[in-house]
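K.L.:
Below: a set of structures, written as structure tokens.
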Structure 1
Amino acid sequence: MITKVKLKNWRSHLESEFKFTRGTNALVGILGSGKTSVLNG
């Protein structure tokens, strides 16, 4: 299971970290905030 994703200088993310837990996780944000970039990272 993926528990954490770190992005540095990737598209709109200068430095971001996302932590995931068991079960369903969701990425929510406004248009152009970089949600898809997290999945493509």
Structure 2
Amino acid sequence: MPLRLYVLLFALLLLYSFVFLVFVSSMVLNAIIFFLTICGSFF
């Protein structure tokens, strides 16, 4: 396999991991905001 293909695969892997991290952090942020909204409505 040529070296360029390895570099391309590595760049794709980095891109996918970055997108996954952004997706997970946004889901966690939404869950925290949702939880705080529920707690705020109770108190």
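Derivation of every value follows stated rules applied to the coordinates shown; laboratory data play no part. Just so it is clear, the structure is predicted and the values come from calculations on it, not from any experiment.
K.L.:
Suppose you compute helix-only ellipticity at 222 nm (-39500 (n - 2.57) for each DSSP H run of 4 or more, over all residues; to 500) for every structure in 1, 2: which one lands on -34500?
P.N.:
2
K.L.:
May I pose another question? Which structure, out of 1, 2, was Kirkwood radius over Cα pairs in Å calculated from, if the result is 12.9?
P.N.:
2
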